[in-house]
Every structure is written in structure tokens, then in C-alpha cells.
1. For which of I, II does mean count of other Cβ atoms within 10 Å over residues 20-27, calculated from the coordinates, equal 20.5?
2. Consider the structures I, II: one of them gives -13000 for helix-only ellipticity at 222 nm (-39500 (n - 2.57) for each DSSP H run of 4 or more, over all residues; to 500) as calculated from the coordinates. Say which.
3. Given that distance in nm of label points 7 Å out along Cα→Cβ at positions 76 and 92, derived from a single structure, equals 4.7, which label among I, II identifies that structure?
Structure I
Amino acid sequence: MRRAVLDANVYVSAAVHADGPPGQIVERFLRRAAFEIALSPAIVEEVLRALTYPRVRKLIRGEIRPELWFEDIVMLAELVAGELTLPALCDDPDDDKYIAAAIEGNAAFVVTGDRQLLALAEHEGVHIVTPRVFLDLLDM
């Protein structure tokens with residue numbers, strides 16, 4: 001089964017737009033167990049923080065309560081210790097936690113909309129892909 005690390009921007013986009021690729025990815029995880037998610041404590045913290053931003057809160061779909069929705073994801077995901085540190089791979093060192101979580105959690109993919117992270121493309125067998133590309137892989 002495929003295992004992936006999703007960037008915080010994927011979760012936020014999914015909470016806002018159910019029909020877009022991020023929303024479809026999260027729906028397939030929650031409803032169909034189409035793949036596995038690996039999460040680290042730092043990623044959980046970033047997503048929870050992002051879901052509380054006032055500009056994000058205004059956009060979140062009315063049918064979900066974001067903290068409970070994300071709690072469901074966390075409960076079903078593989079939580080890694082988050083102890084692996086990597087030398088600065090990305091232009092934004094804060095993005096390194098996604099690749100570290102993927103390596104620690106034996107995930108083959110980091111799914112992100114972050115252009116700087118996407119520019120890395122691959123590291124130690126972890127492929128960095130857009131939500132659209134990952135959704136297409138799930139359909140194969």
C-alpha cells in the first residue's frame with residue numbers, strides 16, 4: 001500500500017475545497033483507506049495552527065469542524081517520532097520536516113503544493129509530488 005506525507009497546505013486546501021485534488025486525496029484516505037499517511041508531531045502542530053488562522057477559518061467548508069476532522073486523520077495515520085533531522089535540503093528549512101517524516105515513516109511520497117519543496121523532486125527515494133500527480137497515482 002502506498003504511504004505518503006501530506007504538507008499542511010494539502011490539509012488546509014482539503015478543508016476548504018472538498019472537490020479539488022487535496023480534498024479528494026483526504027477523502028480517499030478517510031473513506032476508502034486508499035493509502036497510508038505518515039505524520040510527525042511537528043506536522044500535526046503546523047496543521048492545527050494553520051487551521052486556526054482567521055483567514056483560513058473563514059474559508060473552511062461549513063460541514064466540517066476542522067479540529068475534529070483533522071483529529072480523525074491523526075487517529076488513522078502512522079505517527080512517527082519526528083526525531084530524524086536532515087541537513088538543510090529545502091530553501092525553507094521548515095519544509096525539511098516533511099521529507100524527514102517520509103524517511104522516518106517509510107513513505108514513498110511527500111504531497112505538496114509548495115513550489116520550493118516540489119523543486120527538490122526526490123530525496124533518498126522519497127518523491128515530492130503535487131496533489132494532482134498523487135491523485136493520478138491513486139487512480140492507477
Structure II
Amino acid sequence: MRFQEEIIIAASPEKVFSLYKNVSGWSSWDAEVKTSSINGSFQSGAFGSLQPSSGPKAKIIFTEVVNNSSFTVESKLPLCVMRFEHELTPSPSGTKALHKVTFQGFLAPIFGRLIGSQIRKGLPKTLQGLKRVSEQNS
């Protein structure tokens with residue numbers, strides 16, 4: 001199961017990426033995040049945690065980080081992996097931000113329905129928050 005949302009932000013990819021890099025500040029632009037943290041620097045292989053606004057705290061791993069361009073975070077569920085991909089592409093009016101969520105594994109259809117429907121509803125609000133904060137002081 002996979003779904004995605006995108007938005008155009010009137011700010012540079014570097015400005016938007018600076019919000020991604022500030023992991024403990026994710027809740028300032030993403031209402032779906034209660035708390036988030038990273039152990040060490042924002043790079044591939046780093047570990048952290050995320051507590052959604054509704055749900056238990058989960059361990060996350062930053063599987064891929066490409067400075068000012070993209071990052072991917074994964075969280076393991078029973079017999080399922082939930083992957084969040086964040087991609088920034090320069091556009092004529094600033095930056096296109098694309099967020100993709102994928103559930104893979106044996107129980108992906110179940111978790112996709114249980115958790116995915118809530119995440120899908122929240123994605124547009126998350127991107128609006130990212131746009132709002134990115135465009136401040138741009």
C-alpha cells in the first residue's frame with residue numbers, strides 16, 4: 001500500500017531541508033507529530049524516535065539522507081515496515097515537496113487500513129504546515 005501528496009513551496013530546497021534536519025522541531029510544522037528525536041546527526045543510518053499525536057512512540061531509522069534533496073525514515077511494525085519518503089525538487093516558483101508513505105510486508109494491508117488512513121488524511125495538513133513555516137522569513 002502506498003500513497004503520496006505534494007505541494008509547491010515558495011522557498012529554496014535548502015530552506016525546506018533545514019526544517020527536516022531539525023528533527024526535534026518537526027512538531028512545529030507537522031500537527032501529526034507530538035515529539036521526535038534523533039540520536040546523532042541527520043544522516044543515513046541514524047536512529048531516532050517519533051511519537052505521533054495519536055499513537056505510541058516508535059523507533060525510526062533514517063535509511064537514506066541526501067542533503068537538501070531527500071530523506072527516508074522507516075519504522076518496523078509486526079510483519080510490516082512503514083516507510084516515509086520526503087523529496088524536494090527545485091521548481092520555477094520555489095520547491096516541490098513530495099511526501100510518500102509505503103507499507104510493505106505480510107501485514108501491510110492491515111496496517112495500511114489501520115494506520116494508513118489516518119496518515120493519508122493528515123498528509124495535506126503536514127505539507128501545508130511545512131509550506132507555512134518554510135515561507136516565513138523567506
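1. On the way: I: 20.5; II: 16.6.
Traced to structure I.
2. Comparing all candidates, it corresponds to I.
3. Values: I: 2.6; II: 4.7.
The structure behind it is II.
Every number here is computed from the coordinates shown, using simple stated rules; none is lab data. Note that the structure is predicted; figures quoted are calculated from it, not measured. Cβ atoms are built from the backbone, for glycine too; each structure is taken alone.
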